[in-house]
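The next part holds the structures, each set out as structure tokens.
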Structure P
Amino acid sequence: MPVLDPQRIRRILIIKWSALGDIAMSTCIMQDIASAFPHAVLHLNTQPPWHTLFEHDPRFSKIIAIAVREKGRKWQNTLRWLKQVRQGQYDLIVDLQSNDRSRLMLGWLRLTGNASLIIGNKPGFPWHFSGPEQRAAANPVDRMRASLQAAGITPHTARPVFFIPEHHRQHAQALLNQYGLQDGQYAVFYPGCQAAGYLKRWGNANYAALARQLLQQGRVQQVALIGGKDEMDDCNEIARLAGNGVVNLCGKTQVLEIVPIAMGARLQVGNDTGTAHLAASSTAPMVVVCGPTDVWRVRPQGNNVIGIQAEFDCMNCYCRQPCVHQHQCMQAIQPADVLAAFDTPPANGVVMLSPRSVERARL
């Protein structure tokens with residue numbers, strides 16, 4: 001195995017294509033690389049539209065945004081990608097994607113004479129450095145941390161790291177001022193997810209009930225709802241069901257503006273969604289409700305984040321079709337369970353609920 005000499009690493013390419021949640025988690029590794037090679041030139045290769053998250057990021061001197069998976073242009077864009085990466089003359093490539101496509105593209109580079117050292121999170125060609133073989137369901141950041149250690153790099157970044165341009169900070173602060181959201185006195189909910197993964201949504205009635213309980217118990221003065229276009233209907237219904245004290249910010253924020261809003265929150269609650277992963281860059285306590293996706297794999301990074309899941313035989317199905325079990329994995333989790341997770345955080349960051357014990361407690 002080649003030796004990774006930090007003194008000889010002057011140009012680095014980091015590859016991470018999608019999606020928002022995965023990219024957010026991967027910023028932990030990006031920060032570790034930037035810290036380990038403070039004098040190196042860093043380039044980032046990502047997919048549109050995620051390149052906009054890093055346009056003002058001082059860690060990267062160049063963003064390569066080529067849609068290598070674009071329908072009808074895969075081969076043309078792949079050739080553009082190969083040309084740009086060759087021209088970059090990188091000493092080190094960090095493949096945070098590490099899938100079949102990146103393996104094929106990097107393998108072609110190696111076979112055609114590219115001399116870059118390559119870190120990936122799977123063993124074997126074309127990666128020079130990788131951690132030990134791990135189960136597929138393992139958290140991808142933990143797999144990549146093991147690969148960094150195999151290359152002699154010590155990982156230390158606990159949560160996502162984003163650099164927020166001043167105009168986004170100002171707009172976020174204007175929203176907070178407009179709706180009277182005061183630091184440490186509001187909760188933030190992320191109740192949606194992409195439309196194709198609708199089974200990951202905990203449910204509007206649950207979020208509305210949780211908002212009412214937080215407000216009635218005096219834990220917060222207001223509850224803010226954040227989401228994108230696919231989540232407008234859900235946020236509108238939650239605001240209607242919950243009543244006074246709920247501020248609907250859905251559709252009013254740019255993606256990076258979520259971070260400064262999350263920074264001032266007293267607590268946060270969300271589904272397994274990209275916005276929750278982004279907001280995990282805040283130190284505010286967060287509970288993420290999981291059902292069809294593996295809580296150990298998808299829980300956002302950070303020791304302030306708690307994942308909660310009910311144990312059913314069908315959990316972690318990753319199903320995108322109508323659920324034949326009446327969505328029981330999510331329906332078993334009640335607002336009281338989420339509040340209990342905040343009150344008694346588990347040492348390992350995950351609360352696993354037994355459906356039988358949950359039902360007995362509610363009788």
Structure Q
Amino acid sequence: MSPRRSILTAAALVALLHLAIGMRLLPPLPVAFGWKVAIALWLAISTVAMPAALISRRLERPWKDRVSWLGMTAMGLFSTLLVLSVVRELVLLVCLLAGWYPLELQAWSAAITLGLALAVTLAGLYNARRVAPVVRVDVPIANLPPAFDGFTIAQLSDIHVGPTIKRGYLQRIVERVNGLHADAIALTGDLVDGSVPELQPHTAPLADLRARHGVYVVTGNHEYYAGARAWIAELRRLGLRVLLNEHVKVQRGAATLVLAGVTDFTAGGFDPTHRSDPQRAIAGAPATEAVRILLAHQPRSAPAAAAAGFDLQLSGHTHGGQFWPWNLFVPMQQPYVAGLHRHETMWIYVSRGTGYWGPPKRFGAPSEITLIRLTREPAGAAR
């Protein structure tokens with residue numbers, strides 16, 4: 001199916017869903033006629049704005065960003081409204097089958113559905129647009145050299161600088177991260193949604209990131225959508241170290257820590273020379289190193305990372321689902337959704353992401369700036 005036909009098909013489906021919801025919610029809604037007209041008008045605007053947001057990159061500024069903001073916000077609201085409408089229909093069906101179906105039930109259930117959808121969307125907008133809070137995570141590592149006990153890594157992931165995330169948003173993140181005074185900073189992919197010429201002024205604050213042992217980046221799938229080679233060159237120009245299936249050694253006295261990074265799990269489909277390869281990333285590292293850390297955008301890299309002998313993998317990609325109920329579907333693609341997990345003998349931490357993608361909305365999956373602290377695993381702890 002051609003891209004144009006796909007968009008037209010999606011637009012038709014969106015229109016039908018908006019029409020169905022309007023017909024089910026508006027007639028019984030216990031509000032004045034003027035309010036019903038206003039809600040119907042919003043549904044009509046949303047019907048047009050959602051597919052328009054998908055093709056907004058063809059527009060010139062400032063219309064490009066305005067259409068994207070409107071369409072993505074509408075998408076976030078409608079997504080929750082659709083789910084709650086389905087729940088309402090199921091509740092009404094159960095009540096009908098149970099023989100309890102008062103006249104007020106349709107009216108107040110319609111009002112509750114609309115009210116909840118709006119409240120969830122407003123709360124999600126606030127959560128998405130605020131500066132991500134700091135989540136502190138201790139990771140016990142077996143045989144961690146004493147010199148690296150307490151070593152900290154500030155992890156940023158899935159910022160998605162693009163249509164609705166601009167320079168100011170990123171600058172506030174950079175300031176908060178620098179205030180942590182981490183030993184190293186890791187950016188685990190999906191930094192951007194757009195080309196270098198389009199977003200270069202907005203990604204400039206990344207050059208201000210500061211850490212004693214450096215700032216490291218790995219590519220995510222969205223870098224490949226936007227032109228990975230150009231972005232790799234731009235990130236290097238900003239002073240960040242991009243790890244493409246390679247590693248660096250961090251020294252503290254006689255002790256060494258290996259910090260490696262792989263390209264995105266799907267990178268080989270965009271560029272065969274960028275095929276993700278944890279074994280290659282660790283090749284040449286001394287066999288006696290006590291701890292090996294891998295930056296990999298997708299949690300799906302975990303089996304290969306564990307086989308390569310890594311002790312810890314830092315990932316993102318999932319957004320923790322970003323907002324309910326889509327977090328319920330993430331496990332269909334990824335082995336881990338969020339937080340710290342054990343994969344065989346390796347730890348994996350999955351960030352919920354520092355920004356957001358698409359709708360400016362986070363509900364039930366708050367954004368985060370993660371401060372990873374390495375600690376020495378107690379003697380005799382299970383592996």
Structure R
Amino acid sequence: MKKQYDIAAYIWPAYTGDEPRTRMFWPDGIGEWQSVKSATAKYEGHTWPREPVWGYVNEADPAVMEMEIEEAVSHGVNVFIYDWYWYDRRPFLEGCLNDGFLRAKNNGKMKFYLMWANHDAVHLWNKELADTDVFNVPIWRGGVERVEFERVCERILDKYFGLDNYYKIDGKPVFMIYDIKTFVDGLGGREAAKEALDWFKKRAAERGFCGVHLQFTGRRGTTYNLSGVDGGSAVDSISLVNDLGFDSFTHYQYAHLTDVDRDYNEINEDIKKIWDDCSESYGMPYYAHVSCGWDNNPRFKKFVPRVVKNNTPENFEKILRSAKEYADNHEGQVPLITINSWNEWTETSYLQPDSLYGYGYLNAIKRVFVDEE
């Protein structure tokens with residue numbers, strides 16, 4: 001019998017202008033497609049501009065998401081990981097999930113889960129300000145205090161965990177947290193963060209769930225400074241996430257792990273070593289992560305360095321085969337592989353078909369995980 005793999009692609013839910021608060025970043029009312037449409041080549045050989053084969057669609061439209069679900073599933077992508085935001089005491093960019101995916105008639109063909117993207121919101125998304133001195137000035141803080149955390153959890157329990165197609169591991173709904181340091185700092189320290197997560201698990205059980213499978217997003221390096229001051233004492237990340245009660249982890253993007261200003265094949269040799277190191281070091285399941293590439297220049301008017309080279313669909317297929325082998329060699333855990341991403345156009349790391357490679361990346365997944373026996 002053919003083995004089934006859970007191929008999970010992250011979704012950046014900004015390709016819709018339906019939410020009023022997005023207009024401060026993208027006033028044209030089409031979400032971050034505005035930055036994609038204005039992207040230009042920054043040097044000779046730069047592979048921008050590009051255009052989406054499916055057009056500049058509104059991904060909060062259920063008809064659009066019905067089409068995308070069919071394309072995803074037919075090419076082997078069977079899980080979406082939604083970047084999920086909570087700013088200024090309320091959710092942000094939920095429309096892509098709530099109005100698009102969850103209203104699509106065929107959404108039962110796919111699983112989904114949430115990654116709480118709890119980083120600060122800065123001026124990166126506003127192309128008029130991304131090159132200026134105010135780039136890193138926070139608009140909204142990503143950290144939350146305990147009362148606010150409980151509000152976050154209640155919303156997730158109410159709206160998502162109980163859905164039939166919410167992704168589970170060992171019967172537990174999976175919930176990923178993107179930025180551990182911001183999470184711990186917001187709650188007031190390590191012990192307070194542990195108490196909050198213990199409460200979340202208990203509350204989920206009270207609501208009839210089997211608990212919560214907590215997943216975290218790995219970052220480069222193995223220490224966190226939780227003191228809140230420069231030069232404060234470092235905390236070992238392995239002991240921290242184990243103490244907090246996390247169950248597994250993966251990564252979000254190669255740019256968080258290594259130098260990406262080089263050839264894609266060279267990067268992937270390092271990535272395979274990182275997979276093995278993560279698997280051996282943390283005492284919990286690690287799920288192999290693959291990124292299509294990295295180039296953040298569509299968000300800027302000036303050139304910004306760190307551009308992956310030679311990240312063709314053919315080379316993407318090579319690292320997919322390595323990820324498949326990794327999953328096969330870890331039979332004690334679910335065969336989950338995470339991919340950046342379904343639609344991170346402005347970071348140039350997406351599976352959706354474009355004017356440069358067509359369906360190349362999706363077809364690579366199909367060859368490795370669908371067509372082969």
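Just a few scattered comments:
- Which of P, Q, R yields 5, 24, 35, 28, 8, 0 [P(r) over Cα pairs in 10 Å bins from 0, in percent, calculated]: R
- When mean count of other Cβ atoms within 10 Å over residues 10-17 is calculated for each of P, Q, R, the greatest value falls to R.
Every number here is computed from the coordinates shown, using simple stated rules; none is lab data. Everything numeric in this text was worked out from a predicted model, so none of it was measured. Cβ atoms are built from the backbone, for glycine too; each structure is taken alone.
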